[in-house]
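Structures are listed in the sections that come next.
Coordinate-derived values only; no laboratory data. Small disclaimer: the values here were computed from a predicted structure and weren't measured. Cβ atoms are built from the backbone, for glycine too; each structure is taken alone.
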Structure 1
């Protein structure tokens, strides 16, 4: 049975980047989550694009669920005033809980952590572990080199061209959310023993 997309997992940087427009992008995503009566799931940090997105969503009245491993919570980067805060024992449990609480994923600019999350969620989709929508928000071409790498992987015979169907590339926040509003998920939503 398919269901409407209501809970969005946001993967993005714990830094703000060199340009102010990255912060503006993150704020717009958080604002749009609230405006569309969705909830936000993310890595619970108060810093960088993560913190900006979460605070904008909270300001707009959205529920924001933060999930952080204990070793990162201990260095006091956890955002205050979240609707829910879950502290996990490790990074794997964090990513698993974030997946289980989400109907879809939006990937903003970020560093190695965001890249790791992108690759894992796409790999799970390629392996038919899930069928939840994944949106790569390619702000000012930020992810172009990664998308070129995907094409290179295909051209060299290490993946099928169908990997491009595992995600939607959005050039703007509006495009991302318009796409998600047209999606439903038949996915049961949870992963436990398969991984």
Structure 2
């Protein structure tokens, strides 16, 4: 059984998916999450959106300064990426790492962990002023044509599947883009 085969099952439940994902080794969890196609990401979003949250995860666990999640989005090209997170005082900041980073920029965002129907949000309209040493200099997501096209007015709504896996959907100006992504905590950072 794989995450893909579970999501292909019309009778799949979020509880079964959570149990399967939680039982995987960290490396297998990353591999299975990064292998699911766009239709499976959408199905996972639908299942998670319809269920009570039930999982309270932490992007950057207490006592840690940073965390890396390996991701796959539902786009046809350049679908593999990373999201890196860091604590900055009371805030959690994030950025994207992908092959087109040199052109588009780091895609910084602030994480809003408030109550939004059980969702957390990655708000690209809010960019940190300080970032960890070694990270690219923060820049506004509207400062270049390429950054604006990808990150301008973007808000990701994100749900926990397990303490190490999230599913997200992208919105722009409040409208769903029909674009999804799955994140799995890097094997090196697994809880």
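Quick look at the numbers
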{"item": "Comparison of 1, 2 by percent of Cα pairs over 18 Å apart, for residues 8-87 alone - largest value held by", "result": "2"}
{"item": "Structure responsible for 20.6, with mean count of other Cβ atoms within 10 Å over residues 40-47 calculated and labels 1, 2 on offer", "result": "2"}
{"item": "Answer label among 1, 2 for the case where helix-only ellipticity at 222 nm (-39500 (n - 2.57) for each DSSP H run of 4 or more, over all residues; to 500), calculated from the coordinates, equals -12000", "result": "1"}
{"item": "Top of 1, 2 by distance in nm of label points 7 Å out along Cα→Cβ at positions 128 and 144, largest first", "result": "1"}
{"item": "Test item: distance in nm of label points 7 Å out along Cα→Cβ at positions 48 and 160 calculated as 1.2, pick one of 1, 2", "result": "2"}
